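All of the numbers you see were taken from the coordinates with simple rules; none came from a lab. Computed from a predicted structure; not experimentally measured. Cβ atoms are built from the backbone, for glycine too; each structure is taken alone.
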Structure I
Amino acid sequence: MKNLKVSWSILNAWSSGRRDEAMKMLAGIETIQTPAMKRGSKLHDYIASRKLKLIPEISDKAIFEDIQPEKSIWTNYFRVDLTDWLKLSMVVDVYDPENKLIIDWKSGSRRSTEHNKMQIYLYALGTEIATGTKIERGIYGAIKEFDGGVICNDYSIFKINDEKLELARNYAETIASEIYSFINKEE
């Protein structure tokens with residue numbers, strides 16, 4: 001194996017000790033969707049299809065995710081080279097080039113501050129590489145269904161700087177190196 005394509009989900013599963021899960025994702029084996037995962041996808045789709053500005057930081061020029069492979073639409077899906085052997089793929093829920101920010105919606109029961117900041121740093125790094133736009137802020141927005149719609153009832157803003165981008169790059173390369181070594185031993 002010469003190249004490795006990873007996502008946040010793969011890196012996070014591997015680093016959390018869920019190596020079988022990471023290997024299944026790498027192999028393209030679809031994971032079973034739990035009711036919570038289905039609800040989260042539904043909420044993400046609802047926000048994206050309506051381009052809902054759930055927080056005041058979102059400008060009129062914000063770009064919402066839109067993934068429709070059957071129509072060859074891949075808005076905010078980025079696949080970037082981190083090294084000559086490592087590719088990072090990701091979907092950014094909202095990319096706002098005007099305000100130099102990205103947003104990742106979180107639909108679980110945790111508060112926005114309880115999510116791993118490394119994901120937002122990694123997404124900022126990938127977005128910068130893919131778009132050439134310097135990302136200055138990353139936001140986690142906690143969303144939930146409310147009265148037939150969706151609201152963001154809690155959000156956290158994280159400043160993005162070169163130190164955090166380097167931290168994200170090192171994280172990805174370190175975890176991916178472990179995965180790469182494991183796979184090459186198995187072959």
Structure II
Amino acid sequence: MFKRSIAIFSLGMALAMPWQHAQAQAVGDTAISIDFPNIVILHYISTLTLTFDAGTITPAQDSVDEGAASDTASITDATATFDLGVTGAGASPVPASVPVLLQNAWAVRGISTSGTIDVDISITGANATDGGTSTATMSAATVTGGGQGPLASITIPAPGFGTPTVGDVNFSLDVSGVTTAQTHTGMSYQITASAP
């Protein structure tokens with residue numbers, strides 16, 4: 001009877017006490033490697049209209065007094081011709097070549113293996129004409145951006161996908177061949193952004 005009482009007491013104590021087991025745990029670490037490709041996103045203007053006003057020539061005309069003149073002609077000539085000597089020489093209020101700055105003309109986002117992006121400009125159509133002989137000519141095109149330039153080709157830090165790097169275009173516009181006051185077309189440039 002005594003043994004039976006001890007057994008019942010031991011069983012009761014075992015049921016009353018929480019089970020004492022060693023904690024079971026399994027741990028696995030995962031190392032992740034992500035490969036990103038070269039990605040370059042170029043923002044650009046596909047159609048551009050530039051309009052010049054007369055600037056300081058107000059109104060859009062000017063008069064140049066070239067002083068006094070005199071000449072002699074024969075009264076017996078078929079046409080009495082007097083040469084007054086006006087040649088139009090001297091400084092013109094309109095320069096033959098105009099430096100042009102196109103601000104915020106392009107922007108680039110992206111990533112590259114090198115951490116940089118090359119931005120290049122090339123002239124694909126140098127002349128703008130009225131369809132006839134009146135011609136304006138673009139030359140010396142350059143880009144500026146990311147603290148680089150002006151050069152025909154610059155290398156900028158890859159900005160990632162957030163805030164883009166914004167840049168300008170510069171070129172020289174020769175207007176010495178412009179003879180008509182109307183729209184001239186055919187001029188173009190190309191910007192290329194690439195991951196080196």
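When FRET efficiency 1/(1 + (r/R0)^6) of positions 70 and 118 (r between Cβ atoms, R0 = 41 Å, to 0.05) is computed for each of I, II, which one produces 0.80?
Source structure for this number: I.
Work out the source of 1.00 here, i.e. which of I, II gives that when FRET efficiency 1/(1 + (r/R0)^6) of positions 22 and 78 (r between Cβ atoms, R0 = 41 Å, to 0.05) is computed.
Of the options listed, only I reproduces it.
Where does the value 4.8 come from, among I, II, when distance in nm of label points 7 Å out along Cα→Cβ at positions 30 and 102 is the thing being computed?
Source structure: II.
Identify which of structures I, II gives the largest calculated value of relative contact order in percent (Cα under 8 Å, 6 or more apart).
That would be structure II.
From I, II, which structure was distance in nm of label points 7 Å out along Cα→Cβ at positions 94 and 158 = 1.7 calculated on?
Details: I: 1.7; II: 4.8.
Label of the source structure: I.
Have a look at I, II and say which one yields 1.7 for distance in nm of label points 7 Å out along Cα→Cβ at positions 150 and 174, as calculated. Spell out each step's value before the answer.
Details: I: 3.3; II: 1.7.
Checking each candidate, the match is II.
With volume of the Cα convex hull per residue in Å³ computed per structure, which member of I, II shows the largest figure?
Going through I, II one by one, volume of the Cα convex hull per residue in Å³ peaks for structure II.
Could you tell me which structure in I, II was used to calculate helix-only ellipticity at 222 nm (-39500 (n - 2.57) for each DSSP H run of 4 or more, over all residues; to 500) as -2500?
Computed on structure II.
Work out which structure the value 0.55 belongs to, where FRET efficiency 1/(1 + (r/R0)^6) of positions 110 and 134 (r between Cβ atoms, R0 = 30 Å, to 0.05) was derived from one of I, II.
This figure was derived from I.
One of I, II was used to calculate semi-axes √(5λ) of the Cα gyration tensor in Å, for residues 86-125 alone, giving 43, 11, 8; which? Intermediate values should be presented prior to the final figure.
Numbers: I: 18, 14, 9; II: 43, 11, 8.
Traced to structure II.
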